[in-house]
Structure 1
């Protein structure tokens, strides 16, 4: 099949990291916007993207672009697409959509018209009508309709790539896997130093760090993708690709990953999630207050994702927590680079350290910041001052 544009979606703030991933896979970057990166390639390239991407959510393979003023025109245009070449007549199709058109009051109506066009076309060409519904675990078609411009994609991911399959116990308000992977990328950690994750919660940051440190493709953890349900899917190229991914994956890390949480339930959940991911033996889990997290005399990164304070009564308590985070970084983490991920700028100021660098991310709909603190430079200045006055 010839190359066609491929749109890879992701949460806001992540495209710069996704861009680098696409380039590292040898694919071009045609464009980048607030929540997506566009490349081009074949369906085989979509397989690679689904297997290796850590920060992407969905891999959309472009099928058709056209103009449609209303739902009737949408239906007519869609019945011209050779759906019988992509969707098995005895198969199952799910249609998702993003619609901004003045003729459509309810986006579900556009989704229904798209689904009807697909199954009616297949019924006319093959005599059989595929099943349809909302489950995204088989063939998925995505409609993007803004004003009169329509773009139709095959969603080759199906379920979002953030669902690696290892987080069986998510706990309260967990960080999504793709966001955690982007945070790890932002720290620049490559297993040459220690990775420390106090307040680890369900362990997502530590697990994503382990997977990245091993160079282990996150898609190896999943057994189902949308492209597997397309007509003519051949399992052999996918098996070869998976085997190559296994071969380039390391067996061990060159340094330690330490993860702690004061909640025994959280640590147990994190340990089980890490076991499912196949990295439990690489992460040193323990139950303890974040201030008592072991910090080896070495270098590396220490990453914390404290609560943001969603309720008014929590703020006073969290102010103390953020102050203690600053004390931990200043007193115990010399030689490390510190990172605090938070959705509360006012609380972040309580850390009482000047960030060297800041990244903007979004955790669901919450605008967040990843703040970088270079503890080594500050410690060196303190030592110099002491030696001068001695």
Structure 2
């Protein structure tokens, strides 16, 4: 029984740590040890904006047009689109835009290979000192580039992530996709990590790195590009910062089902990414290791931890009893019950936030578990279909 009790308290601590204790601790650390970066308003660096696109005809024009209207000297930035074997009108749309915008470049790849291959190729063609990575459906605010670029006056900086704001379509309320709510919590954590210079994972739709610190992504290993490149910056003893005034926006997936599948796709690649920078798990810069373990690894294992927590709690409550164990078991069962009600409510178009958030929490952990299974069984592909916009 002592072993079961140990499993219970260890599981309880890990869950509370990754979702509550870590965010609080990183907030306190950011208040105590926040770095002040030099931000010159003088000459800004030349920028290359890189976009990997596959069949994005519904969104690519708005994205590229928004990038063309930045409050940044048009002579000092270029937009490079790599079409990864697109079979829709993506190429035609970019070619039409090029007629009036000489700083747009299009590279058409006949065979679809995956985002990391396109990015690796585009970096070789980029002329900028700073690389900015943009998703096909990301809309940049007009000052986004200039806000990112200011940080590169400080030599400690290797990369800077912008702030990604997620907006909900009207029908996502009924489908219980509370990704936008969760993302505000996640962005708060990223801001705290970035203020220390140790951001673990940039926002994929808006982040930048100095070209000299770019590390080509391995061709034979599936990695998450934004996580991989961010951690490679830290591995080179450079800071990865977060700029909350460099803002871009995206629309979230139309349903919790699509969002769940997106998370399940990412998890196997996330584990592969960590394997490529494993020395950071025990880094001399202790906060980097603390952030990776607390923000990423424990979170990815949370479905297994929650299962062990529930199982050990049931065993202890029924064999030994005790008010504390009865209360914790009741809370877990209430969370599950609220999630079930949230699932039913999503089918009936009933919008009650506490139910939807509970359902979203459960389905997100299910997605993590599915992703972990795919990683262990190697059942994942280097490419996937874009999420419906």
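Highest-scoring entry among 1, 2, by Cα Rg over 2.2 N^0.38 Å, for residues 221-292 alone, is 1.
Supply the structure label, taken from 1, 2, corresponding to mean projected area of the Cα convex hull in nm² with the calculated value 22.0. Computing mean projected area of the Cα convex hull in nm² on every structure in 1, 2 gives 22.0 only for 1.
Among the shown structures 1, 2, from which was the value 14 of relative contact order in percent (Cα under 8 Å, 6 or more apart) calculated?
Of the structures listed, the value fits 1.
Matching task: 3.1 is the computed value of distance in nm of label points 7 Å out along Cα→Cβ at positions 37 and 101. Pick the structure from 1, 2. The value was obtained from structure 1. Which structure, out of 1, 2, was FRET efficiency 1/(1 + (r/R0)^6) of positions 125 and 149 (r between Cβ atoms, R0 = 25 Å, to 0.05) derived from, given a value of 0.80? Structure 2 accounts for this read-out. Assign the value -15500, calculated as helix-only ellipticity at 222 nm (-39500 (n - 2.57) for each DSSP H run of 4 or more, over all residues; to 500), to the correct structure from 1, 2. Among 1, 2, the structure yielding -15500 for helix-only ellipticity at 222 nm (-39500 (n - 2.57) for each DSSP H run of 4 or more, over all residues; to 500) is 2.
Just checking, which of 1, 2 has the largest value of FRET efficiency 1/(1 + (r/R0)^6) of positions 133 and 205 (r between Cβ atoms, R0 = 25 Å, to 0.05)? Walk me through the numbers before you get to the answer.
On the way: 1: 0.10; 2: 1.00.
Between 1, 2, the highest calculated value is found for 2.
No lab work stands behind these numbers, since they all come straight from the coordinates. Keep in mind it's a predicted model, so treat the numbers as computed, not measured. Cβ atoms are built from the backbone, for glycine too; each structure is taken alone.
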